[in-house]
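Quick heads-up: structures coming right below.
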Structure I
Amino acid sequence: MTWRAGKLNSATVLTLIVIRGERHRGSLVTSDAVTTGNIVVATVPCPLSTLKRIASLLPAHSARPALPPPPYVVAGVGRAGLAAAIALAEVAGRSAVVAWDGLDGQSERVARQKLDCLGIATAGGDGRALLEQSPVPRTLIKSPGLAPSTVLISTALARGLEVVDEAELGWRLDTRPFVAITGTNGKSTTVSLVAAWLGAVGLLPVQAGNTIFGPALCAARRHAGNVVVAELSSFQLEGCPTLFPEAAVLTNLTEEHLYRHGTMAEYGACKRRLFIRNGRGVSAAAIGIDQPFGRFLADELESLGSCVVRFGICREAEVRVIMSRPTEAGSVVCLATSSGEHTLRTRLIGAHNALNLAGAFALAVALGVDVDRAARAIEAVAPLPGRFERVKTDLGFDIVVDFAHNPDGVAQVLDAGRALLTQRRSGGRLIAVVSAIGMFGEAHARAMGAAARLRADHLVLTTQRWVLTEPAGRLVPGLREGAESVTGATLAIEPDRRSAIAAALDFAEPGDLLLILDRGRGNGQLYGPDDVPTPFDDRQVARELAAERS
């Protein structure tokens with residue numbers, strides 16, 4: 001791919017030449033593009049100042065690797081798999097793609113119907129028969145939710161197929177500059193903060209990746225913009241052999257996903273591959289160093305010549321959170337940097353969000369952005385839906401819904417709630433509704449139960465049975481045991497989630513703060529004891545139950 005600036009009707013334009021099969025930079029190749037053989041040439045308006053700004057902030061790496069060879073099997077027809085199947089059909093032809101999913105729920109049926117309408121073949125079962133078809137598939141694109149141990153994926157690996165994640169494919173298809181955010185917690189919020197200051201300096205960011213607040217990476221190229229800001233999980237990175245961003249952020253690394261990765265070392269190795277490839281470090285990085293992994297990664301990157309800015313609460317941080325005070329409108333956060341102290345009045349609440357602010361700010365420092373402009377943009381960012389989201393009622397106490405779904409996340413959000421109550425000096429109690437997901441393992445559930453009871457004044461343990469494999473009518477193993485292993489909150493057990501929220505509402509009094517954790521803005525179906533799925537949104541359920549009590 002080549003870029004060439006020129007003039008057309010006295011306006012600065014960008015000439016984009018694409019070898020067919022590489023695809024284009026998002027929306028820049030338009031329907032007016034001139035096509036000759038394998039070459040697509042498009043001339044589109046693009047201010048030269050914007051091009052220079054992109055080049056100065058995010059110098060491009062070498063060309064993306066070629067796409068893996070067809071025919072393709074796409075494993076999983078969820079959000080990421082659906083985007084991958086459609087993208088591959090566009091670049092390689094519908095006959096070169098078949099999409100598989102072993103589940104047959106409503107969402108899978110809807111996805112199959114969409115693929116059928118587009119002329120893309122679908123399949124079910126265990127999928128192994130697809131590897132016997134003619135022509136024999138050469139590449140499997142996996143959805144991030146499917147582990148390498150999935151029968152179809154493990155069989156494909158054993159037979160020598162190239163297996164990559166949807167994120168790898170999306171990165172190869174979309175050659176715009178790429179900024180990546182990874183870590184255990186805080187990724188989505190940090191993506192929104194980085195995107196805000198990129199917009200403030202004149203760029204047009206596209207938020208994408210493993211987030212419900214933007215498209216999957218294979219669909220991002222359909223969205224107008226000149227830089228991609230991507231949230232990436234370890235589930236994606238384990239299947240990305242070459243993905244390498246122009247800049248990246250590590251928010252933190254705490255215990256999670258060990259049921260899939262086995263050890264913290266392997267979990268960290270998945271994160272590390274985003275920053276270091278073949279002995280080369282990412283050009284610019286903001287690294288959270290409050291955990292040992294981040295400190296080691298920052299030192300390693302620096303030894304490789306990367307521009308590294310460390311952030312956190314520890315003294316070694318070059319962007320250090322020295323104060324975070326909650327207010328009714330959000331927080332006041334003070335960051336200490338080499339250029340002096342910067343006070344931000346943000347709409348985000350909690351010490352964990354102060355660190356997210358620090359991470360986004362640190363990347364701006366690493367890329368040489370005007371930090372005052374970046375700070376003003378970051379201050380204006382609104383909380384994401386389902387992240388410490390208040391539910392308005394007339395009951396005289398606060399109801400907050402949050403996505404905290406792992407031990408560290410639960411601890412951070414409950415600490416934020418406690419800090420807010422302390423700031424008010426009203427004597428209000430901290431009440432929490434907490435659940436865990438069985439597939440994450442008993443140790444994970446134990447740690448969540450313990451973290452919640454240590455911090456709350458009253459704790460209601462419940463379930464969120466989002467798949468039929470989750471236990472019916474009882475808590476996942478470990479959650480109650482973890483809570484009972486420590487002293488703290490008064491404890492109640494209510495397996496039915498709606499009843500649990502109702503019980504917490506009945507317990508609360510004016511001045512209290514009720515936190516409903518684990519699902520955030522999730523509004524998908526939950527299964528009842530009768531195995532019948534019902535749409536469930538914590539925010540809507542809380543509103544309904546509150547209205548009944550007003």
Structure II
Amino acid sequence: MVYPEDQGFESMSYSELWDRVRSYAAALESLGLQRGDRLAVQSENCVEWAWLDWACQALGVVLVPIYPTLPADQAKFIVKDCGTKLVVAGGEDQAEKSKGLEGVSVVQLKEGAGSVAGIAATLSNGMSEAELLSRIDAVSPSDLATIIYTSGTTGRPKGVMLPHSAPTWLLKRVVHSLPVDERDVFLTFLPMSHVFERVAGQWLPIHCGATAAFAKSLMSLASDIRETRPTILLGVPRFLEATRERILDSMKKAPFLRRKLFELALVQGTKRARGGFAPLAGAMDAIVGKKVRERLGGRLRFFVSGGAALPPHVAEFYLAFRILVLQGYGLTETTAASSVNHPERSKYWTVGEPIEGVEVRIAEDGEVLIRGKSVMSGYYNLPEETAAAIDAEGWFHTGDIGEWEGKHLKITDRKKDLLVLANGKNVAPQPIENKLKESPYIQEAVLFGDGSEYVYGLVVPNFELIRKELKGRGLDVTADDAQVLELPQVAEIIRSAVAESNRTLADFEKVKKYALVSAAFSVDSGELTPTLKVKRKVVKERFASVLAGLER
């Protein structure tokens with residue numbers, strides 16, 4: 001491992017990691033935890049998070065990660081639902097979210113004598129190698145390794161149960177699709193609470209004997225990359241797109257000759273990546289491409305992109321500078337990875353070929369179905385939802401629509417309403433829409449955001465109440481709805497209602513942009529079903545130009 005220490009980075013060998021995990025395991029046992037118990041961790045990324053995770057896996061303690069960005073009510077729901085005895089917090093702000101819950105203790109992860117790290121430091125010899133090995137041997141492959149909560153279409157977080165057999169089975173096979181070994185260096189910067197980072201960024205490098213490095217922060221990521229010089233980087237499309245935008249923006253301000261060389265390198269490199277005629281690609285790569293790669297440490301083999309759809313133009317930008325981006329596909333319910341592009345057979349507009357042993361088929365309605373030992377045991381304490389997700393033959397219904405391009409899988413649409421933002425966060429729109437409609441001034445709200453960096457949507461005001469409010473302010477409200485909508489006071493009323501709703505949401509759930517619609521949705525006009533449910537596809541098509549403006 002390589003992790004931040006003081007102003008630089010500290011290295012840790014595998015034998016030192018083993019000793020650290022022993023001390024953390026001793027600390028957890030001193031806190032009363034044993035095989036089968038739940039432990040919730042709510043913390044920003046840090047190496048102590050990883051040490052805690054490995055200690056839990058060794059003891060058979062079920063680790064339940066909670067996003068540090070979640071508001072208190074959602075964090076408390078997860079803590080109570082999973083039945084944990086202990087919450088390990090990354091700071092006092094995180095600890096506050098779980099304080100006061102009956103039967104739940106809260107300790108710090110790394111600050112203070114009573115923290116897990118503090119206790120571990122005093123128990124460096126608190127557990128012998130033989131004792132830790134006996135704990136590991138007692139853990140069964142069918143025992144739960146982790147419960148990861150993910151938003152469903154109803155908005156109620158569902159705990160995905162992954163047994164030890166799921167990641168261990170998958171990791172043995174993924175190396176055939178994603179050739180990595182002990183020579184590689186992975187750099188961690190995605191949220192460790194997310195299944196993608198945890199499986200591919202934490203467990204995979206340790207499985208293959210590679211080095212797992214930890215970025216200091218997102219703010220220092222550029223310098224961290226240059227210092228740690230990773231060979232593998234995991235990223236979500238939004239990160240890749242934001243990096244592309246920063247490079248393009250910096251080139252706009254560059255001197256004329258440098259800017260023109262970059263533009264020529266990009267054009268020629270893109271043509272080469274598409275298989276076109278690019279006679280100057282080699283020369284431009286030597287002049288420009290080499291410098292771009294040096295900014296990424298100089299030895300990057302490839303990016304692995306997951307968590308959301310990768311726009312082809314983003315992949316082509318990196319390919320223009322001979323930086324490979326391998327798109328993969330999977331869900332929390334399938335232990336993160338079900339398919340991925342192989343470096344030698346990559347089709348960047350697809351999500352790659354199924355990982356060895358993972359069965360993938362397309363149902364009659366186009367839904368992608370997945371079967372294999374990497375599929376979850378089920379949703380914690382939700383037998384009906386589990387039965388709906390995994391059929392009698394063991395096929396997990398992903399809710400995604402797909403098709404085959406040879407042996408490569410393409411995801412073409414989403415069957416369910418769940419929004420997947422460009423940063424990989426899942427957002428259930430219905431609870432947010434319902435929260436918006438709690439305002440008496442909002443009659444209808446429809447949210448979108450798949451592939452976008454934020455949630456946006458359409459709001460239909462309750463014109464009856466709006467008129468009453470405006471009339472009470474002494475304004476003329478005899479005009480039609482479309483004209484009333486233009487009044488600045490209407491924008492103010494709705495803005496206040498949206499802000500009130502946003503205050504109760506996690507940052508990634510907040511409605512960042514919206515447009516007001518003057519015509520109410522109806523069954524006759526086609527936006528509502530007979531049971532008065534909104535037809536999202538119809539709304540999206542009819543208001544395509546308005547929504548396009550919100551997405552920019």
Structure III
Amino acid sequence: MLTSELSLNYSKKKIFALLVIIVIVSLGFKLYLVDFSSLPVEDTYGYVIRSIAHNNGDFTENERKTLGWSLFLSPFMLLLDSDEPLDYINIARLSSIIISSVTIYPMYLLARRFFNEKFSIAASCLFAFQPHLNYNSVQGISEPLFILFSILAFYLILSKDDRIKYIAFIVTGLLLWVRFNGIIILVIMSILYFYNSDFSKKRIAKFMFAILIFVLVVSPTLIQKYDQFGDPFYFSQSNTIFLENYVSVVAENTTTQNYSAMDYINENGIASFFDKFILHGIFNISLAVYKILFPYLIVLFPIGVFFSIRGFDQPKKFIKSNWIWILISLGLFVIYFAIVPEKRLIYFIIPNLILISVLPIERLIKYGLSTFSFTEKQKNTSLVIVIIVVFLLSSVYTLNYELPSKIEENEKLLFAQTINTKLDGKILDAGYTLRSLMYVTLNEPNSNFKNFGDLQDVNTWWSGTKNLQVVNLYATNFDTFIIAAQESELKYISINKNTVNIQWYPYLDEIYENEKDFPNLRKVFDSEEDGYEKFHVKIFEINYDMQIQK
């Protein structure tokens with residue numbers, strides 16, 4: 001079914017007005033979730049510092065992050081001349097909020113490939129009100145830009161015009177600039193290029209030209225990676241991902257290791273590999289999809305799956321293309337998710353999940369039930385009711401997000417300032433306790449954060465403060481952790497009462513409540529003893545002269 005057959009001939013003014021209203025409502029959700037006075041997540045600091053470095057002429061590649069988002073931010077950083085790091089962080093937050101809001105229109109355009117104007121507006125609402133996307137958009141990180149480009153790439157590749165498909169490969173190149181998993185999109189785009197076209201020798205030649213366009217777009221970053229690391233597709237985590245622990249990909253004591261899948265199979269067997277990296281990966285990624293379907297896609301999507309399989313009045317090839325996008329995206333992430341189950345890594349498939357979720361809305365309102373059908377007025381009323389229900393569910397879910405507490409934020413900052421003056425040496429964060437230390441680092445005397453990339457190395461900026469060096473260590477249990485800690489000269493462990501990072505340090509979980517069982521760990525700080533109300537953290541100094549007890 002062609003898009004032209006899906007038109008209801010709604011006026012452009014009406015569509016524009018509806019989309020503006022949707023954007024305003026979506027912006028309301030985002031502004032509720034953002035606190036411009038609070039400190040950001042860890043990744044935001046890195047993007048902001050690298051964007052400042054770009055303005056100082058430093059375009060060196062990071063081992064774990066691509067440069068697309070920081071390059072996008074860099075011109076906007078020139079608009080400021082402030083000595084307050086939070087001002088630059090808020091530029092990143094505003095940018096991601098605006099991009100996420102603007103993406104509502106491309107979402108509408110993508111939906112028009114599948115539905116008429118009415119249901120495309122519904123798809124835009126499902127996207128605009130999506131709590132996970134709204135929450136992510138206020139962090140100042142790269143997902144909103146990646147999602148925008150992924151929507152555009154999918155929209156463009158569905159075109160019958162080869163010139164438009166070439167643009168799709170330009171956008172795919174930009175995706176690789178924004179996040180390394182853009183390489184997954186290249187695989188999908190290549191499949192869809194042939195799936196939605198007649199196969200011929202001429203088609204192969206055109207595809208090779210499209211790949212050439214892609215290579216030209218990404219060549220600057222590939223060349224830079226080759227110059228720095230000797231590998232144009234270098235990604236630091238690829239050498240340690242099969243150590244089967246999340247912290248292994250960022251740990252200090254694994255930087256020189258090169259542990260492959262074959263190494264794991266040789267040591268543990270193929271059955272163990274299949275269980276750990278395939279079955280466990282499928283479970284983790286299924287759980288992530290389950291979580292991002294809340295609060296309303298969890299009802300609509302399963303029904304949409306049924307209708308997508310047994311559809312009779314749908315653009316079937318486009319529906320199958322959408323499934324190709326979803327299934328290959330998830331399939332290629334299975335092994336990675338076995339170790340790094342971060343659901344935000346698959347947020348870019350949410351628009352595709354929404355397209356499936358609109359199908360039951362279309363079927364109900366367009367065709368009614370087996371016992372009755374709707375009049376035109378009833379159809380419009382029913383659609384409005386569905387959108388209101390979606391809005392209410394999104395509102396309730398959004399209200400349940402735990403927003404930053406002013407008291408806790410101030411206590412985190414005071415904690416960072418206190419330990420920075422009282423302690424000296426290497427410290428390990430076992431529970432998200434040291435994020436404020438990043439802010440303290442940027443505010444230290446003579447920090448000159450605006451000179452990163454000029455007078456300071458942008459890729460080593462976050463190793464801690466002048467007094468405290470923050471490290472991560474890979475270990476499989478408490479005994480091996482102590483061995484690794486001693487080899488790395490780790491001095492302190494920081495433990496959060498409420499959120500010890502179980503994925504990284506499960507063997508440190510009992511220390512906070514049972515410190516007496518660990519006589520070799522001497523408590524040097526306790527926030528409760530210092531009168532903190534919200535932020536509960538203890539810091540222990542390791543005594544290596546005594547035999548470590550579990």
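Of structures I, II, III, the largest value of distance in nm of label points 7 Å out along Cα→Cβ at positions 124 and 140 belongs to II. Given a value of -0.41, -0.65, -0.78 for log10 I(q)/I(0) by the Debye sum over Cα atoms at q = 0.08, 0.10, 0.11 Å⁻¹, for residues 76-291 alone, calculated from one of I, II, III, which structure does it belong to? So the calculation was done on III.
Quick note: the coordinates plus some simple rules give every number you see, no bench work behind them. No experiment lies behind these values; they were computed from the predicted model shown. Cβ atoms are built from the backbone, for glycine too; each structure is taken alone.
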